[in-house]
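> Multiple structures are listed underneath, in structure tokens.
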Structure I
Amino acid sequence: MTVVVGYDNGRKIYRSLGVLGSSEEDREKADKLDIYIRDKVNTLKESFKKENISLDKTKTGNVYIYWRLGKLLYELLYKSELVDPAEKSLLWLNAKIYLPGALLKENRGPDRNHLEYCFRLGKFSREKAEKMKWGEWVYLFDSPGINKEKRFDAWFENIIEKKSVNLGRENIRIFVQCLNNMIGNIETDDLSDEELFRCYDAAWELKSGIYNYIQEMDNGEFKQILNRLRRGIKQNYTKIGEVMESNISPLDFAITILDSIKK
């Protein structure tokens, strides 16, 4: 796959993956994609104007505009018929040519790609996307247990659907701490959906127990709880395998770790 990644005095700059150079046919297809992206981005900007959204004046971290961008990126990837989904990183480079600065952020590492995060967010409904602030979405997607594991999104969508769910900053950050300590070093590609989702369920149950436990604590005590969390999971690490195999329930796992924390 070949895409346009920039212009130099009107001359198109192309980039490809997996091959040396590109054929004339590849470049013609890239030119079509480039025009398609330009037109779609212009349509998005016009749409924002109609909604009286000034991108220059919009606050950084506006979930709605990043969600709209994510919907656009999804459309570019799967509806243009000009992109190989396996090489979407090239699509992001082409899109950056036309996207206004307000929709872009610097990537903070090779696996911390702003457009990839927007793309993932765009797969949720607007109602669900706006249940959390952008900072919490980024914190989730940054997590080692979530960053490369796209199956998380389907699991988390079911969590968001629950009416009584607490998606506040502290809850999300405790959940990420629980999950990272549980499976941050595990190659999740080797896990089935059921095994992975039971781990997510266990981390969520543990988060709920810790959240309730720390409500009356100050910040210093909270840091101690996180240290005890790491120690408790390490001491009971084999039980994660039992959760995966459904030998113990996510709730029982959470109770065991929480009891260890309280001692």
Structure II
Amino acid sequence: MSSVYERVILSLLTESKVDTFARRLTQKVVNATKKKMDDINKKRSLILNMKVQWPGFLKRKDEFGTPAGRLHRAQMMKGQGPSPFGPMEISLKLAIEVIPRPASKDDVVMSAAWAPFHDQLIIQVQVVSTTGVVKPQHLSKIQSDCYEVIRHELEHSTQTSEKLVGGMRAGGEMMSGVPRQVWSNPKTLGDYFLSEAEVEAFVAGLYHKAKRTRTPFVQALDEFIERLMRQTTRFGSDAVEMRNVLMTVRWKWYDYAKKRFPKAVVQ
């Protein structure tokens, strides 16, 4: 085999392994939610902490990807953080909140974050319930959304410090203002969604979800962009200006997907 062909094959194998790992973590989240459903419904909120071994194929490229980097972190944290000598683990923190809303409709709102300093994947789930309790249909939505957000955050776990810092800077600006100011500001949204770290992570997450739901990638991409457009409209953004920014985001993500996942745009 030629070296180029070998690299392509190895890359595809790695992508497949990461996708499988994302599915495994998704199932872990769903099973934990199901197991603790009575407690969640009783307390209205619950935080679950789990650990999984860091798989060898998930190559870390930031400063904590080396023994020296992990040792330096342990010294800064005075031994309160991840061990620099033991097996690498991902700490999975799942925070679930039930929001009773009789006049609304059942829904699930999910967000996630990767905390590189703590090797932690944080998943926050808000269950909007007309009856005030978690129901089976909520579990289905949790599973569906988990595919995307977990794969997104696993992508961040493999990025260099430079990419992560760039994405965090854009994300920090996005989170610093009140929602109306953020979602009506084309530059703020554009800087975030077009940062290199987020382009890679959003495309990886969308591609993984599209595969799991047997949806063409382009359709999943367009649906996501339309959701963003509706969100910005609710906060009073200039429709034309915001549409131009989001179409740039769509083009950038589509172009990246064609290079990284050649079959994604034709499935």
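> Taking Kirkwood radius over Cα pairs in Å as the quantity of interest, name the structure among I, II where it is greatest.
On the way: I: 20.6; II: 20.0.
Largest value of Kirkwood radius over Cα pairs in Å: I.
> Given a computed value of 0.20 for FRET efficiency 1/(1 + (r/R0)^6) of positions 59 and 99 (r between Cβ atoms, R0 = 30 Å, to 0.05), which structure among I, II does it belong to? All intermediate terms of the calculation are to be shown ahead of the outcome.
Numbers: I: 0.95; II: 0.20.
Corresponding structure: II.
> May I pose another question? When mean count of other Cβ atoms within 10 Å over residues 131-138 is compared over structures I, II, which one is greatest?
Evaluating mean count of other Cβ atoms within 10 Å over residues 131-138 on every structure, the highest lands on I.
> While we're here: Starting from the value 11.0: which structure in I, II was mean count of other Cβ atoms within 10 Å over residues 163-170 calculated from?
I
> Taking distance in nm of label points 7 Å out along Cα→Cβ at positions 35 and 203 for each of I, II, which is largest?
If we compare distance in nm of label points 7 Å out along Cα→Cβ at positions 35 and 203 over I, II, the biggest value is for I.
> Computing distance in nm of label points 7 Å out along Cα→Cβ at positions 43 and 227 gives 2.8 for which of I, II? List each step's numbers first, then the result.
Working: I: 5.6; II: 2.8.
Comparing all candidates, it corresponds to II.
> So, one more: Given a computed value of 17.5 for mean count of other Cβ atoms within 10 Å over residues 107-114, which structure among I, II does it belong to?
Answer for the origin of the read-out: II.
Every read-out reported here was derived from the displayed coordinates using simple, explicitly stated rules and does not represent laboratory data. This structure is a prediction, so every number in the text was calculated from the model and none was measured. Cβ atoms are built from the backbone, for glycine too; each structure is taken alone.
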